[in-house]
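In the part that follows, the structures are each spelled out as structure tokens.
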Structure P
Amino acid sequence: MPHQQEFPPSVVEKIGYYVYLLSDPATNEVFYVGKGTSNRIFAHINAALTRADVSDKLDRIRAIIATGQEVHHCIIRHGLTEKEALEVEAALIDFIGLASLTNLVHGHGADDRGQMNVSEVIAKYEAPEVEILEPVILITVNRLYRRGMSAEELYEITRGDWVIGRRRERAQYACAVYNGIIREVYQINDWHPATAKREEQKRKQRWRFDGTVANELQHYVGGGTAKYTVVGAQNPIRYVNC
């Protein structure tokens, strides 16, 4: 039986914004959380069938279809405003965990209001806001950060690999930011490509930096970055003074 490709017009008229899940029928594992209106929920399946784009999400869908099965769709909430849908989507991504999903980024407001334990909530609201004077890149590492990781591990997840433009060359320092708080500051020594040329043809070029802990900027560690947060932004890279 062919997969459902669209809602009836009467449904499109009434459903409003909604939040949905895509899951693997063999395991019931959720691999994507999304929000949309109209027929957005079906766009991923149609793209996987008709386009040659490469992504974890589309590859997962194609693998499921190749077994003769259909991706399961589940609408979690509907009849929402766009703001409500953004919040529900972000909460679900936080709850499931970005590492278990093919979503590329955390949801709306995750950097500022995302999942935290009690200690982190206290630290966030007690943390003094920093006033950054140097040319710095703030790098949100929420996706890969875990409590108790070593200094070497924190450096590795902060240095790359990032889709980042030439503006990176103006920055002298990079800050690892988790849940809106600076966890470490590094002096950037240089940048180099992180993807092979054959991969560049399919995906955007990614970069990583080589650097060392910036001992002279340790006063920023533990400080809050709310004043540099753009509400609703999902890009993990933020430029300050560069």
Structure Q
Amino acid sequence: MYNIHVERSAGYSGIAFVVLVIVAAFIPGIPPLPEAPAADVATFLNAHGSTWLLAGWLGFPAAAFFLWFVVQFRAYLRLVPQVDDGLPAYLLTGGIVAGVFALLLSLVQIVMAFRSPSELGLPTIRILYDIFNAGGALIFLPTSIVTFAASQSGRRHNSLPNGLVIWGYIATLGALISTLTVFSASGFFAMGGLATLILGLLPFAIWTIWASIVLIRTPRGERVASGATTAR
């Protein structure tokens, strides 16, 4: 039986996910650049180890909120009578992969902060920090699947606002560009650096909030009643 409160809870979950990601990104302070020497990373961890650890832990509830948002958004898009083009399932797959990526990044972040830098040693810190930044770049591949699949489904079946569809394509492009930072060791396009924040994370965060508002304000039952799910 359809429950409007369940769907709206997914919208609130999407917003909670974005809030947690922002909090986790800023509470440790600004970390060293991806190309910074391992000694600089060690100094940062000595000064901000506890908040770095907390930021890593916040990735777990953030992933839980995100997965609930993705599951319900898939259900929202699937409410198209006699039409199943696989796009909602593609969205769900991308969301699950992104969630796993996020959990692995949180694990790396926690490992970096759990032991003192002197115990880890500079070579280990270098490897862990590179893994963290590489994951921060490559996580945008599965998020691009989420935004692309949602936008394609919304465009084909007129199930999402046109503005959200267009922004989804923009977020997809930004996410794909962000993955290319793995080929750069320094500068604006350094792996997992400023480019991924501006081109990848920011557009995706805006898209998630926008999609969450749609779930809260335009539940599936109302969408069916208005005939908005008619396929083009």
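The table that follows gives values for the structure above.
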quantity	calculated
Of the structures P, Q, the one that 18.5, 61 was derived from, the read-out being Rg and Dmax of the Cα atoms in Å, for residues 77-172 alone	Q
Structure with the greatest value (metric distance in nm of label points 7 Å out along Cα→Cβ at positions 45 and 157, set P, Q)	Q
FRET efficiency 1/(1 + (r/R0)^6) of positions 21 and 165 (r between Cβ atoms, R0 = 30 Å, to 0.05) - highest-scoring structure of P, Q	Q
Entry that produces 19.2 once mean count of other Cβ atoms within 10 Å over residues 29-36 is calculated, selected from P, Q	P
Parent structure of the calculated result 0.90, given that FRET efficiency 1/(1 + (r/R0)^6) of positions 53 and 85 (r between Cβ atoms, R0 = 35 Å, to 0.05) is the read-out and P, Q the choices	P
Value -25500, calculated as helix-only ellipticity at 222 nm (-39500 (n - 2.57) for each DSSP H run of 4 or more, over all residues; to 500), assigned to which of P, Q	Q
Which entry (P, Q) yields the derived value 27 for relative contact order in percent (Cα under 8 Å, 6 or more apart)	Q
Distance in nm of label points 7 Å out along Cα→Cβ at positions 117 and 213 - highest-scoring structure of P, Q	Q
Structure (P, Q) behind the derived value 20.1, 64 of Rg and Dmax of the Cα atoms in Å	P
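Readers should treat all values here as calculations from the given coordinates under stated rules, not as data from a laboratory. If you're wondering where the values come from, they're calculated on a predicted model, not measured in any experiment. Cβ atoms are built from the backbone, for glycine too; each structure is taken alone.
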